[in-house]
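Derivation of every value follows stated rules applied to the coordinates shown; laboratory data play no part. Quick caveat: nothing in here was measured; it's all calculated off a predicted structure. Cβ atoms are built from the backbone, for glycine too; each structure is taken alone.
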Structure P
Amino acid sequence: MARDGQGLELGNADEGAVAALDFVRQEWLGFGKRFADFVAAADAEEKCPMLPLVAASLFLSMYSPEGQAAATRYRARAKTMTAGATPRELAWLAAIDAWIDGDTGQSLASFRKIVSEWPRDLLAGKLAQLLAFNRGEAETLLEVGEKLLAANQDNRFVWGMYAFGLEECHRLDEAEAAARKGLALDRNDPWAHHAIAHCLEARGRMLEGVAFLSSVSDTWSDCNSFMQTHNWWHLALFLIDLDRTDEALALHDERVWGVWKEFCEDQANAVSLLARLELRGVDVGARWADLALYLKPRLHEHLSAFHDVHYLYGLARAGERSAVTEMLASLEDRAERAKPFERELWADCVVPLAHGLAAHAAGDMPAAARLMGQAMPHLRSLGGSIAQRAVFGAIHLDALSRAGWNDAALAILQADERERPGVAAIKRALADLYRKVGRTEQALAAEYQAEQLARRYREAATRTGEAA
């Protein structure tokens with residue numbers, strides 16, 4: 001029986017099938033953009049079920065109706081090739097079946113079982129981590145990374161996969177060390193770059209973040225749309241926290257938005273970045289309107305709750321009132337149809353969060369603060385990373401502050417300052433709140449600290465030649 005480059009048995013595979021699977025594994029783990037070559041091989045394959053199964057997973061990861069339809073076709077083709085399939089390939093089929101049917105929990109369980117029994121299956125591990133990530137299951141993300149690492153310590157990609165699980169479980173020192181170990185094997189690993197960016201951002205180490213990402217950005221040109229735009233998005237977050245918002249806005253225009261405007265991940269990156277810029281007082285002009293053109297077709301998809309709430313806020317900020325009303329009704333309908341294990345996500349998180357985001361965009365800050373406050377305890381179920389979900393916390397904080405809910409806003413800001421003491425904007429916001437509640441001395445101290453930080457960052461940018 002044939003084996004792939006990881007030593008895994010393949011049913012009915014010839015040399016061409018083995019080569020195609022080895023190629024797509026490297027391309028996917030490296031976030032490449034040559035998937036069309038593999039899809040062509042999957043289209044031509046007639047015997048080995050792993051090719052159409054992997055193709056199905058590729059299309060499912062697009063979180064679009066077109067991707068869902070394509071995945072369904074590839075699943076059907078795979079089912080015609082199961083004679084002589086290995087137990088691992090049949091487990092893959094079960095995982096794809098569950099994913100297409102909308103049961104991501106069962107699909108995740110199937111992929112986790114594959115990783116446990118065949119830990120050299122790095123694609124199964126990648127998909128298990130993707131599903132865990134999208135379900136907000138950080139511990140599962142790490143557990144899969146640990147199992148992969150135990151069997152693949154010589155693989156540079158695995159170190160980045162392990163590192164990201166550590167980071168999402170708040171084990172930042174270990175996460176950064178693991179990612180850097182992978183980069184010691186090969187600096188060209190955008191997922192390891194991404195893990196390090198998360199670690200530095202979580203600690204408020206913005207100057208290091210800009211320096212690090214700038215030093216490796218030359219390796220991203222061969223990455224697919226998501227990885228390119230997302231790593232540039234991370235650089236923009238550092239620039240925003242360094243008060244270099246003009247540069248961050250330029251990154252939005254040149255690197256984050258426009259690579260593949262129809263792709264859900266690129267849309268989420270753009271919505272999140274524009275929202276963060278506006279929260280820092282930046283006029284983003286007509287950019288919301290351009291983005292809304294690509295969001296309006298997605299009102300009723302509901303293939304990813306994380307993306308849904310991004311679409312909703314982008315439409316709301318663009319002033320697309322009828323589309324927002326229609327999408328809110330559609331989300332409420334989806335919540336009513338939620339299965340018991342989905343209720344926290346759709347009913348407890350998505351519906352109040354979406355209504356709160358719409359209220360914020362409309363300027364109704366008391367309603368935004370109240371509705372988003374209902375969703376905040378359930379935010380993790382939305383999926384996405386800690387850094388990605390932070391935009392909703394920032395919008396909620398803005399609503400609290402502007403609604404005059406000073407005590408609640410102050411508690412959040414003080415916690416933010418403890419975690420990221422080097423962000424001048426946090427100290428400025430604290431100064432404003434301290435002044436509102438009559439704590440003048442603390443307001444003056446926070447203003448002074450903010451000024452000192454801002455001066456330090458300006459001098460650093462000038463010294464290193466990074467300033468625009």
Structure Q
Amino acid sequence: MAHGDPLPPHVLIFPLPLQGPVNNMFKLAELLCLAGVNITFLVTDHIHRRLSRYANIHSRFRRYPGFKIATIADGLPADHPRDGNQFIEIFDSLKSPETKAVLRDVLCGDGGKQGPLTCVIADGILGFAFDVANDVGIPVISTRTVSPACLWIFFCLPKLIQSQEIPFPGNDLDELIKNVPGTETFLRRRDLPGFCRSGDISDPNVKLYETEGQINSRARGLILNTFEELDGSILSQIRTLCPNLYPIGPLHAHLKTKLLAGETAATASPPASSSLWQEDRSCIGWLDNQPLRSVIYVSFGSIATLTKEQLMEFWYGLVNSGQKFLWVIRRDSVAGKDWKSQAPTELTQGTQERGYIVGWAPQEEVLAHLAVGGFLTHNGWNSTLESVYEGVPMICWPYFLDQQVNSRFVEAVYRLGLDMKDTCDRVTIERIVRELMEMRKDEFLQEAKKMGELAKRSILEGGSSYTSFERLVSDIKTWSSRSLRCDN
């Protein structure tokens with residue numbers, strides 16, 4: 001850059017401190033770096049330690065001189081588990097006055113070689129970040145890493161409460177929901193986020209998400225990890241509250257495509273992992289030796305936990321199905337540490353013959369492998385999109401939050417798999433695995449292939465997500481050219 005040339009836009013990205021949102025927004029950060037935007041990526045100290053241990057993030061971003069990581073305390077004790085089950089505790093601690101003061105200092109700093117901050121991209125649930133940014137006069141763009149379908153339900157929560165659809169009486173979970181426009185013919189009570197079953201509108205989760213529409217509509221725009229061809233009907237509903245949408249997904253593939261196309265002087269190579277867990281790559285060698293589309297990949301993500309009883313039901317169901325399986329079982333995902341030693345002989349023998357178990361897997365690479373013909377998933381949105389992009393049909397066993405909604409959309413709207421929520425018995429698991437991998441295999445693979453092709457087109461030049469991303473970069477540059485203030 002010649003002396004006197006204006007500095008590039010400098011954007012602060014502030015994700016929710018959980019594996020999925022951090023992973024998602026690192027990809028967004030790298031995409032923006034490729035577009036010539038300077039990035040400060042703000043994470044909690046805890047997340048930074050995990051990233052430094054497992055993901056080698058600093059090395060990954062060395063190719064971008066305009067990228068740096070900043071850290072902030074989350075206010076929780078060192079021994080706090082910081083997992084999804086304690087999400088409200090994480091959130092409440094993070095929005096403390098001390099955090100707001102630190103955030104204000106970050107926003108108002110001189111930015112060093114990157115220049116002063118000119119824009120903030122924050123997770124839309126972090127309303128306090130919007131307050132601080134607006135107070136100092138810096139434009140805010142919201143981003144949500146949950147699915148658009150779940151976000152739309154969050155936007156509709158006030159209407160659901162007003163109409164008394166939640167809390168709902170009785171135990172009939174199959175009754176249709178009437179006050180989520182665009183979903184009236186298929187969305188059931190059981191498909192709402194799990195906290196809607198609490199029967200208490202004072203539930204902290206209900207209170208937290210009830211204001212989503214108000215918070216996100218305050219931003220200059222809303223970034224979503226999806227593409228028009230997948231979620232167009234829901235995006236049209238969200239636009240009634242947030243007209244300026246940037247659907248730029250699937251983010252993981254969008255980033256890979258731009259890197260491999262060599263659109264910058266940076267070395268064109270696939271992005272590194274931003275996983276908070278150590279990946280066991282031995283499973284790729286195992287997959288290399290399996291027949292085409294013969295393996296069902298099983299992973300319930302970075303947060304879900306199983307009881308030993310649930311683990312055994314899944315294990316029996318998988319072994320009894322007769323299918324080959326690759327199963328991710330995190331070391332902290334099962335209650336009790338002795339599940340391996342207590343496994344019956346028929347399970348260990350069946351696994352030796354047809355299965356492979358690892359503590360964590362390079363999931364994007366696994367789903368892209370030609371040996372994989374199905375995905376038994378918790379339906380986190382990142383996992384769902386990765387499966388959609390690779391044309392892999394799904395069996396859905398959601399754990400919490402948007403996963404309940406996503407599993408219904410996979411079966412009833414996208415028609416890319418089977419929803420197995422609210423059940424966990426070996427007979428059902430065996431039956432549904434056989435249905436996906438044998439009886440309806442060709443049907444599901446054909447539909448999944450079609451949607452995967454649409455996903456791939458969306459991120460190529462002229463595609464819907466490609467165009468949305470170009471507009472996002474243009475808007476950031478326009479806002480950054482205007483004078484900003486940082487009053488003391």
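Some values worked out for this structure:
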{"quantity": "Given 17.4 for Kirkwood radius over Cα pairs in Å, for residues 132-323 alone, calculated: source structure among P, Q", "calculated": "P"}
{"quantity": "Label whose coordinates, when distance in nm of label points 7 Å out along Cα→Cβ at positions 236 and 316 is calculated, return 2.0 (choices P, Q)", "calculated": "P"}
{"quantity": "Identity of the structure behind -13000 (criterion: helix-only ellipticity at 222 nm (-39500 (n - 2.57) for each DSSP H run of 4 or more, over all residues; to 500), calculated), options P, Q", "calculated": "Q"}
{"quantity": "Per relative contact order in percent (Cα under 8 Å, 6 or more apart), the highest-valued of structures P, Q", "calculated": "Q"}
{"quantity": "Of the structures P, Q, the one that 2, 8, 14, 14, 14, 13, 11, 10, 8, 5, 1, 0 was derived from, the read-out being P(r) over Cα pairs in 5 Å bins from 0, in percent, for residues 228-363 alone", "calculated": "Q"}
{"quantity": "Of the structures P, Q, the one that 1.3 was derived from, the read-out being distance in nm of label points 7 Å out along Cα→Cβ at positions 140 and 380", "calculated": "P"}
{"quantity": "For 0.80 (FRET efficiency 1/(1 + (r/R0)^6) of positions 220 and 428 (r between Cβ atoms, R0 = 41 Å, to 0.05), calculated) the corresponding structure among P, Q", "calculated": "P"}
{"quantity": "Which of P, Q yields 23.9 [mean count of other Cβ atoms within 10 Å over residues 188-195, calculated]", "calculated": "P"}
